[in-house]
Structure 1
Amino acid sequence: MNMKKILIALLCFVVVFGTLVGCSQPAAKTTAKLDPSKEITLIVPFSPGGATDLMARRLQPIFKNELGYNLVVKNVEGGGSAVGITEVITSKPDGYTVGLATSSFLALAAQGRISVGPADTTTICSLSEDPLILVVKANGKYDNLDDFIKAAKETPGKITIAQAGTNNANHAFAVLLGQAAGIELKNMPFDGASRVVTEIIGGHIDSGVMKPADCLSQLKAGEVKIIGTFTRERVSVIPDVPTFAELGYDVFPYGDINMVSYIMAPKGLDPAIRAELADLFQKAISSPEFQKVAEESSFVANPITGDELDKYINGIFEGLKATSEKVFTAN
């Protein structure tokens with residue numbers, strides 16, 4: 001074999017070997033990404049006009065103007081948040097449908113009142129943590145908590161206490177207050193906090209357990225007043241309002257209960273999409289614009305994501321489960 005044939009043979013070997021090696025290499029891994037031209041739907045499982053709904057809507061201009069995404073808020077109320085959360089869980093896990101879950105969902109799941117729970121979701125980013133308060137009509141029958149407790153003792157089962165949803169943190173505190181004070185209250189659940197506030201102002205119900213943000217405008221207008229806080233320490237934005245512990249009522253006999261909200265998505269979400277959504281919401285919630293909303297509405301907005309958020313939510317879930325076993329009677 002002459003030199004020319006040897007060179008041709010070597011060249012052919014190199015070409016064939018290179019082709020085989022190239023084919024054996026794994027294909028370049030594609031990373032899933034969100035498309036900014038597509039809308040991201042945020043399902044709020046409560047009625048329009050409540051604090052949770054308004055908080056979600058304050059994220060919309062931040063997403064559009066600062067992050068380049070169109071965030072659409074969709075209200076799907078009912079079942080103490082179960083209807084809306086179920087719609088999120090059963091939606092396509094593509095990153096374009098997310099939900100605003102709260103302690104209401106965690107409480108329902110902790111009691112087995114719904115067939116889904118935190119394990120059926122993908123956490124994205126924490127949104128808020130709120131104090132809970134007892135609200136009555138301003139210039140009404142009750143000047144303070146003593147008046148309220150006295151009336152309840154004089155008319156067992158007649159004084160009404162309401163909240164958005166049922167078998168949630170708000171409902172738990174309504175029951176725990178009755179137990180701590182030795183009174184029988186008539187509980188009345190509604191689908192949204194805005195309805196509770198309206199009923200209090202109208203004189204149709206006596207009181208309501210809610211967040212300060214649920215009745216902020218009515219507080220400023222002098223239509224409702226706060227007579228107690230379900231917190232271990234006084235709330236900085238309402239420093240003159242006492243805690244129930246200060247007044248001699250232990251509303252934490254089974255451990256802490258936190259009222260929180262967080263962004264979640266269906267199970268099976270691509271990790272890359274989850275990370276991108278978490279980054280978007282973390283940036284929006286950390287923005288000066290949203291932090292101002294948090295300060296004005298007296299809630300804490302310290303966004304956490306990933307494993308830290310999973311641990312936080314699971315801890316609240318377990319706490320609510322322990323409290324629910326002691327407080328609620330299965331229907």
Structure 2
Amino acid sequence: MKRPTSHDVARKAGVSRTTVSLVLNGSDLLNVTDETRKRVHEAARALNYRPNRAALGLVKGRSETLGIVVTHPTLLAVDGFVTALIQALVTRSREQGYRVILDYVSGQGERTYTNLVSEGSVDGLLVINPLSGDSELCNIIETGFPVVLIGQMGSPNEHSVRTDIESGVRAVVRHLSNLGHQRIAHVAFAPPEFIAGKARLSAYTRAIAELNLQQDHELVTHAAFSAASAREATHRLLNAMSKPPSAIFAGNDTIAVGVLRALTERGLRVPQDIALAGFDDLPIASMLSPSLTTVRHDPSQHAALAADMLVRQIHRKAIAERRIQITPELVIRESCGHDNDAGAV
């Protein structure tokens with residue numbers, strides 16, 4: 001079956017092809033009556049005609065596409081929160097009338113951001129877990145190109161949506177302390193250069209100090225995003241200790257899965273021998289045995305706030321709050337020895 005063209009729509013609506021193009025592409029350059037616009041839209045619907053997106057971009061001066069950039073390719077494969085966040089970003093972007101391009105930064109000097117911007121492929125960027133000291137991204141932000149970080153860099157002109165890591169981590173450590181744990185280890189979910197991982201480690205260190213718990217550099221180790229790397233990191237942590245911790249705070253729930261596997265392999269029971277807590281509240285957290293105490297922050301909420309903020313930037317609309325911080329909540333389950341699976345605190 002022949003695909004309908006703008007000529008077909010023009011004939012059916014009784015207008016010129018130029019009028020069809022400008023009406024359907026949303027141009028405000030054409031002075032036509034509401035009745036004419038209505039005829040054009042009705043004719044397009046009757047013929048199931050959709051305007052070419054490249055032509056739409058020429059008329060509007062925009063690509064109607066957003067770029068989602070993840071700062072490490074491994075996150076796409078193993079981080080459950082990131083995949084849920086991307087899905088929610090795609091959904092929200094479509095609701096706003098935008099398609100998305102997904103890309104990632106795989107090495108220094110790759111110029112992922114610059115290429116997307118200079119090619120005109122996207123109208124704005126959503127950057128997940130920005131890297132510390134990323135000069136390329138900072139430079140793009142300084143040009144005024146629409147960018148929203150899901151996370152933070154500390155750039156004075158950034159727009160960002162992030163979780164209040166400090167309060168979330170403090171709630172976990174305080175809960176463990178209230179249960180009598182004095183020696184609490186931390187398995188960070190990422191190498192030190194990752195801002196999100198560093199933020200959780202710093203919050204852990206401050207909480208330990210505030211609560212006068214045991215501070216020991218041997219209580220901290222770094223995984224590399226995956227459950228498998230967490231398993232190895234946990235074995236490495238415990239092998240190096242003369243005195244094991246009584247509890248472990250995992251940098252996220254994916255890491256907690258690897259920690260749990262390592263503890264099981266060593267014949268250690270959770271929570272009887274070592275308590276365990278995570279961060280993110282992925283769907284798997286409540287399905288583990290024992291179910292996982294963790295910190296909940298909703299990827300859909302992050303996505304909605306970030307996408308809406310970016311669209312407002314693109315359309316040069318006022319933004320009431322450039323840096324939005326989401327308050328997480330502690331979800332207490334079995335892995336710390338206190339089962340309160342029915343709710344959060």
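Quick look at the values:
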read-out	value
At a computed 2.4 (distance in nm of label points 7 Å out along Cα→Cβ at positions 259 and 291), which of 1, 2	1
Structure from which 163 was derived, volume of the Cα convex hull per residue in Å³, options 1, 2	1
Value 16.2, calculated as mean count of other Cβ atoms within 10 Å over residues 251-258, assigned to which of 1, 2	1
Structures 1, 2, by FRET efficiency 1/(1 + (r/R0)^6) of positions 43 and 139 (r between Cβ atoms, R0 = 41 Å, to 0.05): label with the highest value	1
Value 15, calculated as relative contact order in percent (Cα under 8 Å, 6 or more apart), assigned to which of 1, 2	2
With distance in nm of label points 7 Å out along Cα→Cβ at positions 115 and 243 derived as 4.1, matching label from 1, 2	1
Top of 1, 2 by mean count of other Cβ atoms within 10 Å over residues 203-210, largest first	1
Source structure (of 1, 2) for distance in nm of label points 7 Å out along Cα→Cβ at positions 35 and 195, computed value 3.8	1
Structure responsible for 31, 29, 20, with Cα extents along the principal axes in Å, for residues 163-266 alone calculated and labels 1, 2 on offer	2
Top of 1, 2 by distance in nm of label points 7 Å out along Cα→Cβ at positions 211 and 235, largest first	2
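The numbers here are math on the coordinates, done by the rules we state, and not lab data. Worth saying up front: this structure is predicted, and the values here are computed from it rather than measured. Cβ atoms are built from the backbone, for glycine too; each structure is taken alone.
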